[in-house]
1. With Rg and Dmax of the Cα atoms in Å coming out at 11.5, 30, pick the structure among I, II, III it was computed from.
2. Just checking, which of I, II, III has the largest value of distance in nm of label points 7 Å out along Cα→Cβ at positions 10 and 66?
3. Compare FRET efficiency 1/(1 + (r/R0)^6) of positions 26 and 42 (r between Cβ atoms, R0 = 25 Å, to 0.05) across structures I, II, III and report the one with the greatest value.
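Values in this text are rule-based calculations from the coordinates and carry no lab data. Computed from a prediction, not measured in an experiment: that's the story for all the values here. Cβ atoms are built from the backbone, for glycine too; each structure is taken alone.
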Structure I
Amino acid sequence: MKPKVTFYTRRDCGLCEEAKRVVESVRRQSDFELEEIDIDGDPELSALYGWEVPVIAINGRKAFKYRVEPRELRRKLEARW
């Protein structure tokens with residue numbers, strides 16, 4: 001079963017754009033499902049994450065916030081983190 005990466009983001013977020021580039025780059029080398037969620041469309045998520053975006057969860061578990069390190073993302077994906 002492929003790992004599922006959930007990418008919590010919002011509009012006009014420079015760190016989100018940077019993190020998305022990293023996630024997409026890793027995705028070219030690793031097989032995983034990717035779901036992107038704009039927290040501004042969900043009041044509950046907006047209250048939960050606020051300005052802490054981007055947040056990356058792997059299989060429902062929070063793995064990163066703000067910045068994503070490609071090597072660490074690959075490691076966590078391989079470990080089924």
Structure II
Amino acid sequence: MPEVIIKYKKFKTFKMLAFLSEYLEFSITSLKKKKSKKIYHINGVAIEKGDSSIDIKELQKIFSHQNYTAKNLRISSWNRK
């Protein structure tokens with residue numbers, strides 16, 4: 001069966017195609033865009049994009065009561081050794 005990819009900007013176009021699909025007997029499927037995992041290297045360290053579905057409640061147990069603030073982290077990370 002031949003396939004066609006139709007790109008559209010407005011949701012009205014999708015509604016019209018869905019309506020026409022009933023009468024012209026064609027099916028509509030959506031393609032999921034593949035997420036490219038870009039890995040950057042800075043001074044030999046690999047940097048990846050984080051996963052947005054992570055549960056941060058587990059991290060709160062580790063970092064709670066440690067008195068970490070953004071100011072303290074900036075000061076400690078920029079100290080020369």
Structure III
Amino acid sequence: MKGSQATQNEIVQAFHALDTDRSGSINIHELAAFMPVIVPNGTSQMLLNHITKVDKDNNYSLDFNEFTNFIKKDIGRQLSLGRS
């Protein structure tokens with residue numbers, strides 16, 4: 001999946017893969033568990049800094065719309081490149 005070019009289907013699939021507790025949102029712990037795959041040397045603080053860019057209700061969880069913004073704004077790519 002390529003950030004801003006991701007299809008809706010790709011975003012849905014990624015969301016369901018990361019929402020391991022099937023709560024309808026991806027919490028910071030679910031994202032942190034996946035972080036070593038995309039950013040082997042990443043830190044929780046890096047992740048938190050990027051999540052807050054799209055976490056509109058400030059609950060440290062991403063609902064589907066927030067996750068879509070996370071993907072479409074290429075935040076995952078920025079994170080993987082170590083950008084803030």
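1. III
2. Once distance in nm of label points 7 Å out along Cα→Cβ at positions 10 and 66 is worked out for each structure, II has the highest.
3. III
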